Every structure is written in C-alpha cells, then in structure tokens.
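Bear in mind that the values in this text are calculations on the coordinates, not laboratory data. As the structure is a prediction and not an experimental result, all values here were calculated from the model. Cβ atoms are built from the backbone, for glycine too; each structure is taken alone.
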Structure P
Amino acid sequence: MADYSLFTKGQGDQFIALLVYVDDIVITGPNVQAINSLKDFLHSEFKLKDLGNLKYFLGIEIARSNSGIVISQRHYTLQLLEDTGYLSCKPANAPMDPKTHLSFHECDLLTDASQYRRLIGRLLYLTISRPDITYAVHKLSQFLSQPRLPHLKVAHHLLRYLKSSPG
C-alpha cells in the first residue's frame, strides 16, 4: 500500500514482484514458470513487448553473473558530467574535503538556486549505487533552500571526484 507502482503476489518460490514505471514493467521472482504465466496473461490483456532479461532501467545498468547481480549508474554519471561540463575536468581523490565546513550564512546566495537544486537532485539519485558519495550529497542537500557559492564549489568538487571513478 505504500508504493502504488509495485505489485506483489504469492510467497516463497511462488512470489512475483511487478514494478511499473510509465510504460515500462519489470517482473521478477524465483519461479520462471510463474513469471512466464504472468507475462502470458498480461500479453493476452494488453499489447506488450518482452525485452528479455533486465539490462537497463531508469538510469541503472544491471549485469548478471554466476556470483550475483551488479548494478551501476556509470552511464548516468557520465551523462551528468557531460551536462555540467565536468567530463574533461581534473579528477579529485575524495568526494569532499574533510576540512570543509559549510555554513548557512557564509557568502552571498546563488543568483540561480534552481541550477544547484537540480544538480543535488541528480546526485541524490546517484547515491542508489554510490554509497561513497552519500555523506557529501547529504551535507549539500541541507542547503537546498538557500544555496551559496561555497556549497556549489563543494558540489563541483564532488563532480570532479565522480570523474575519477564514474562506475
């Protein structure tokens, strides 16, 4: 009841999860026969196109191997770096300088706060697969209401860190 785009049915090896996002559907579960049965039913009711095993969904790349599933937002990161003009920047070694102290009152407010907010929103989405940037993004998100130049500089430093390891 908390997420109206996620549907679940069954339990144990009969469990199926179906996730809907606009016109994309992801179906998963431990029982391939149950999944195929659901796909056949859905295909009889709607016009569907089965794209096979999940490889890419909402900016997240999914790779399978014998040892498990790996998710990555490498392509999303590279697109973020390109959109912000940081694709060819000098890389940084850490997401945030540990000596950095951010303040609510230091320096003037940014003239266009929407640019900062959009960047932090994109960085927040990136934390799905990048726990190494979570602390820095959390700190930067505290200043969304009144971002200032030092906050933007720290965000740009974080982009330089992402350049060092986009995957």
Structure Q
Amino acid sequence: MPSEAAAQYDFRPVTKADLPVIKAWLAQPHVAEWWDDPETEIAQIKEHIDSISVEPLIIELNGKPIGYLQSYDPHMEDDHPYQDQPFGTLGVDLTIGVPELVGKGHGSAILAQFVEELFEEGVPRVIIDPHPDNKRAIRAYEKAGFVAFDTRTSEYGPALMMARDADEEDFDA
C-alpha cells in the first residue's frame, strides 16, 4: 500500500507513443473485465489525444507509467448521458495497468490526488461511473471520498454514479 505521505503521482498527456503500452494494459484480465475490447478502446483513446472534450492521461509513479486516466466534460459531448450534472462537472475514468500494483491502495490515492488538483483548478464536482459489480473500484472510489448518488444504464452499460464535490469538507484519502 502506498505511503499516504509519499505517494505522489504525475499525470501527463497521452501521446501516440503511449498507445502500445495502453493497449497492453487493456488486454490485462483485471482491466479487460471492465473495459471494452482493446482495439475499440485504443481507437477511442487515439481520437481523444486531440479532443477538446476528453483529456487522456498517463499516470506515472516515480517516472514510470502505471496506468491510464481520462477526464471528460459531459457538457461538451452531444447527447452525453451525464449532461444532467451541474455545469463545470468533470467525469473521470481510470485504470491501473500494472497488475502487481492492483489492490495496494494506488487507485484511491491516484483518484484523491487528481480530484484535489481539479478542485484547485476550480472544478466544482467530479463524477465517476463504475459498473455496479466492480466492488474493488467502488471501494477505492469511496476511500477517495466519492459517494454514490444514482444507478443508471446508458450506452456505456450499467453504472453506479458516484460524485465528490469541491465544497465538501477537506478529505484526506
């Protein structure tokens, strides 16, 4: 488990050179269970590199890529199913690609750090939408301060809608 004081993650934009690594992560069983097939996902991530509505990022720990994170603005996509969220809300998706790092507390620490950075930039609310059966992710998101507020089914499939608001009391993951 990462030391809460020591774990600092860096988030850098995805480049085309990162796509083979991300594709390999998407093929890992712990990722493939919750994401679409690697070919479909990697095509979408490649499109997102130049997108204004989705920001694809590589998560690094000590300079080493360990996962993928994307943030998106549901108000910038036509007919996005989460447009009912307050203006300024950003959604996030993440996965730890390195299997040896799963289940060690990185997911909640990554999410907590990233969300704090978004709040510092003025984002009022962050949402995340794990599959309701993805208990490991739900626990990690709760540990990062997210609270479930709805269940939905959309083009993306079943989702447990979870949110963390900037105006809540400070939270230490």
Comparing P, Q, where is mean count of other Cβ atoms within 10 Å over residues 60-67 highest? Q
Assign the value 15.6, calculated as mean count of other Cβ atoms within 10 Å over residues 84-91, to the correct structure from P, Q. Q
If you rank structures P, Q by mean count of other Cβ atoms within 10 Å over residues 20-27, the highest one is Q
Comparing FRET efficiency 1/(1 + (r/R0)^6) of positions 100 and 156 (r between Cβ atoms, R0 = 25 Å, to 0.05) across structures P, Q, which is largest? P
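State the single structure among P, Q that was used to calculate helix-only ellipticity at 222 nm (-39500 (n - 2.57) for each DSSP H run of 4 or more, over all residues; to 500), giving -12000.
The value was obtained from structure P.
The value 5.3 for distance in nm of label points 7 Å out along Cα→Cβ at positions 12 and 92 was derived from one model only; which of P, Q is it? If you can, show how the numbers build up before the last one.
On the way: P: 5.3; Q: 2.0.
Only structure P yields this read-out.
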Upon calculation of log10 I(q)/I(0) by the Debye sum over Cα atoms at q = 0.14, 0.24 Å⁻¹, for residues 28-107 alone from the atomic coordinates, which of the structures P, Q produces -0.77, -1.19? P
Comparing structures P, Q by FRET efficiency 1/(1 + (r/R0)^6) of positions 52 and 116 (r between Cβ atoms, R0 = 30 Å, to 0.05), which one has the largest value? Q
